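In structure tokens below, several structures.
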Structure I
Amino acid sequence: MISYAITDPSTLDFNHLERDLKRFSQKASMIVYRDKSNVSKHGADFVQAAKVFDFEQVIIHGDPSMAKASGADGVHLSSLQLGEIADAKAMNLFVVVSTHTIDELKKAEILGADMATFSPIFETPNKGAPVGLEALRSVTSQVHMPVLALGGILTEEQIIACERSGASGFASIRYFGE
């Protein structure tokens, strides 16, 4: 099962980068650097430091050119960036896309994304009503690419429930932030 750590300024401190990446590496198989205000400032440092650890994929959020320039394995695009999938693939990047509907998920698959998150599964701050496990089960049965459950995942029980609902893995900020 894929475990995808999404970093943000509350979980990743560049003054203690190695310590924080070590903590992430104990639970995560993949990691993305997500800091909408500082990705250009810290992206390359993040990738270089993360490559020391055993992550299967080290990813930059939101900017395919920055991901390529920093030496990242891939890019994580928002649901508003589906049109950038082809450009990212042309740069030989692994592409993860955020999705919230079956239409977005199917479009991401058609456009060549390698993987998608689908959210929010559970209650999570400022993300609207959760779609729940039945919606997760429904969408995972309609596409062939890996789908990661995202949103409000804090416990091992939730992770198991997501896997039983067809998810190839899960993504989280708070689960890895401890």
Structure II
Amino acid sequence: MAFKVNDFVSVLDDDLSGTVKRIQGDVVYIETNDGFELSFHRNELILMEDKSGFGKSIFSERSFKEVVAEKEKPKRKQTPRKKPKERNEVIMEVDLHIHQLVTSTKNMSNFDMLTLQLDTAKRKLEYAMANRIPKVVFIHGVGEGVLKLELEYLFRRYDNIKYYDANYQKYGLGATEIYIYQNTKS
């Protein structure tokens, strides 16, 4: 690039800029804004159009204002699109937390609570099968995992269902979803 004396230049690999004072072959001597005279190879410099440090061809006041206006524009929130089949899908939720099933656990042992939760799960599962509800989510909580293991043991007894962890975003780790196959031949 051809530089002339009094051209405003910027250093490519450093945060320096200044005015060209003299040129000797491929070495260009510039005076920085702080008054220091430094030498650079001509390939290390770039010609700037004004003293602000930005070339007018790259950045202009108008383009900067357009960018700011575009960034400040309110954006429509994108909602995830669901297929029509998923929108109308019936999902039954069964909360098996003990405080949802009884008002007080005062005289109940752990075994009694677990038995009540499993009986409720079995009753709701058979209700879903009888009413042809394809999906049921059993909310069991994380805890020590005893109820989850017992539910899996219960679900393995049925041939027409498959079970898996429920949607993590909606339920976290404390829920199991079952899918009931409707058209099975006995």
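In terms of Cα Rg over 2.2 N^0.38 Å, the structure with the greatest value among I, II is II. Work out distance in nm of label points 7 Å out along Cα→Cβ at positions 15 and 95 for each of structures I, II, then name the structure with the largest result. Ranking I, II on distance in nm of label points 7 Å out along Cα→Cβ at positions 15 and 95, first place is II. Here relative contact order in percent (Cα under 8 Å, 6 or more apart) was calculated and came to 20; which of the structures I, II was it taken from? Matching structure: I. Consider the structures I, II: one of them gives 22.2 for mean count of other Cβ atoms within 10 Å over residues 71-78 as calculated from the coordinates. Say which. Considering all the candidates, the number was obtained from I. Given a value of 6.9 for distance in nm of label points 7 Å out along Cα→Cβ at positions 31 and 167, calculated from one of I, II, which structure does it belong to? That value comes from structure II. Given a value of 14, 12, 8 for semi-axes √(5λ) of the Cα gyration tensor in Å, for residues 7-46 alone, calculated from one of I, II, which structure does it belong to? Derived from the structure labelled II.
No lab work stands behind these numbers, since they all come straight from the coordinates. Quantities reported herein were computed from a predicted structural model and do not represent experimental measurements. Cβ atoms are built from the backbone, for glycine too; each structure is taken alone.
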